[in-house]
Structures are given as C-alpha cells and as structure tokens.
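None of the figures in this text is laboratory data; all of them are computed from the coordinates on show. Quantities reported herein were computed from a predicted structural model and do not represent experimental measurements. Cβ atoms are built from the backbone, for glycine too; each structure is taken alone.
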Structure I
Amino acid sequence: MNDLILSIDTSSSYLGIGLSSNKSNILVFNLYKKNIHDKLLTKYISDLLNDLDILIQDLSAIAVNIGPGSFTGLRVGISFVKALTLDEKPQIIAVSSTENYAYQLRNMNKIIKIFLNSHSNFYYYQSFNEKFESINDCKLVDINDFEFQSKSDYFLVTDKSDLESDISLNKIEYLMELSRFKFNNSLFTSNDLLIPNYVQDFKPKGKTI
C-alpha cells in the first residue's frame, strides 16, 4: 500500500493514533485516559503495525501534533517520533494544535479563532483567515480580557465550556486530514527541527530553592 501515514496526537488528555493512505483512513484509535501516553503509545503502535503486517520503513510519513498542549504529552509524542525518524525516513509532518482545527473551517469566508485552555483563565489563542493563513502567532491570553465581536464575523473553536465551538475538539481524524494535505504539498519537518510548541516557558510546580 502506497503513501502510508501514521498520525499521533498526545497533546491533551486523550491518546489519538491513526493510520491512513494518501486517500482514506485505514484505522482510527482514541483512548481517553489521563497520564498514560508514556506507558501505552509504543505498545499500541507496535500492536497496530504488527496486526497489519506493516514495518516502520513501510510508512511514507509520521505526523505528530507539536502543540501547544500538555507538557508531558507533547514530550512523549515528539520523542517517540524523533526516535523513529533519525535518518528522515519516514518523513516527518508537524501539525500544531491550532492549525489542526483551523484547517477544518478553511475556505468558508470567515475569520477562524482558536482558543485552547492552558490553565485557569489562560488560553492559547491563534486566528486564521478564510484561506487558512495565520493572522497572528499563537499566544497565551487571559480570556477574561479578550473582546469577542459579533459571532457572525468569525468561526470559533474552543474548549471553554460556556462558549459554543463551531467544530468538536480532540479528533485524531482532523490531524489525519491535515497530514494528507501537508504530505501532498511536501510540507515536511526535519528531525532536528521537530520540537514541542509550548508557547510559554515551562515552570515546574512546587517550591524552588
């Protein structure tokens, strides 16, 4: 089978794994359970490829969500992909959390605004135009300070409970679709440039000495 793409999303509480050809999805797997990425990612992908009699070298590309998102989750997913692609084979496709959702609303003649919760009232925010072009870099904002204009002017994607999102969140199928787009347009990332997009510096919890 040609142009096999393995997609991995460890950016949030759920673990998403998908296998697709360049034209269709072959397998989609979601597991909703916290703090299991480091324990189960390797096992599930190994079992998946073994069951389908596919070797890593049979893959054309591996796609991974680079964030922003969970510090530990991103580290696990990206470290796993880097280990499998040291010689740039399979090729690497990097997908950010915000563009993953914006791609679903492209070409619909509205601005797309993405809000993903980081902690407390702080959200990762990035906006895109109707052609899926970034308007601003992803940044951390206090949502209480953000001014929302008329909803008719834009699409909204958010995990904030009191704001209605225009599409559902946490779907590995979104990453698989965007990965095929990037694959077809040769939008690849090198192994040494594959790093998590944390947006803000990571600060460990607890007291410092």
Structure II
Amino acid sequence: MIGKKIAFFDFDGTITTKDTFLEMIKFQSGKLSFYLGFILYSPWLVAFKFKLIANDEVKQKILTYYFGGKPEKSFQETCDSFGEEKLPLLIRPAAILEIKRLRDEGFELVIVSASADNWLKKWCNSHNLKLVATKLEISNGIVTGRIEGKNCHGEEKVVRILQQWNLGNYREIYAYGDSSGDKPMLALATKSYYKPFRSE
C-alpha cells in the first residue's frame, strides 16, 4: 500500500559532531597510537586528498593497521563500550529531536553509514533505528581489517537502500546528509536535507 514514510540519515557529521571512525580508533588505541598511525599513513592520506587513490583503499589500510588481527568478540565488546560511553557525547541534539519528530509522525527510520556497523549498532538498537553500514571481514573469529563487500559510501548507499526497500511503496522519503558522499542518497528523496543540524 502506497502511503508509508521512511527517512534515511547519514551518521558521521550529520547526526554526530565528529567522525566516529576516528573517535573509535582513539577510544580503542589511545591518542598516542592514533596519531602515530596517522603519521605512518600520511602519504596515503595525502594521495587520497588529491584523489590519486580510492577512498576504500585508504580506509582498508587504516582499518587493518588499527583493528586487523583482533578477536571478533573482544573487538565487538570494545565497540559496544564505545557505543555506550562515547557515542552519546557526539550526537547533535537537533538530530535526536528530528528523529523523535519523525518517529511520532510514523516514519520508518534508517541510519546509512560508511562507518562499520560494529560501533554503531549498539547505539542504533538503543534508539530503535535500522542500520545499513559498512561491514568488516571476519575470518576464523578474527577481524582482518578488510571490508566485506563494498564500503557503504556514495553510490553504494543507494545500492544498499534499493536492495532492502522498494521505495515505490513509500509516499514520503526523507534523506539527511552532510557530504558529497551522501548526495546520491539525497537524490532518492522526496525531501532532502543537507547539513540540517549545523545551526546549534
């Protein structure tokens, strides 16, 4: 039945004030290790900045450096602690108010993020939000640092959404984002909002 309503939210920078990928690294490794790692990978980051290499390639190198080789169970426990202790401090109050307003109006609510689902799902579950996110590869119970499938960024956000929802069944489709990587998702919407919560 056509008439349903759904809203898709980017997470990092839209709902949060900081990038949770970087904050998760700091939470797990400490600031010293965080900065040492980024000094080590600075040539790759510069190459990415000037679009000489792909986003996914740089991201997997950093994921592997910080998370590769960790047992899945203990890594997930750290991610859950991050979701409980650190993540609530990064959330924009206006974003929470908008989520509540849409829920009251009967919207289905979905977070669509390039961050790994490991450190987002605890918070999303606690707020009854569906989650579509990048998945990390697990081999024999160990985090490899590689991405399973594709990074949930740019056009891949649209691919993931269309795999799970028939948008023809929705009368209202809202989308919220804050970067060029969100623009394909914003184009799906009947109403789109770019950097909507920045006035705080």
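Tabulated results
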quantity	calculated
Highest-scoring label, criterion being distance in nm of label points 7 Å out along Cα→Cβ at positions 143 and 175, among I, II	II
Structure from which -12500 was derived, helix-only ellipticity at 222 nm (-39500 (n - 2.57) for each DSSP H run of 4 or more, over all residues; to 500), options I, II	II
Which of I, II yields 31 [relative contact order in percent (Cα under 8 Å, 6 or more apart), calculated]	II
Distance in nm of label points 7 Å out along Cα→Cβ at positions 63 and 167 - highest-scoring structure of I, II	II
FRET efficiency 1/(1 + (r/R0)^6) of positions 23 and 183 (r between Cβ atoms, R0 = 25 Å, to 0.05) - highest-scoring structure of I, II	I
For 0.10 (FRET efficiency 1/(1 + (r/R0)^6) of positions 87 and 135 (r between Cβ atoms, R0 = 25 Å, to 0.05), calculated) the corresponding structure among I, II	I
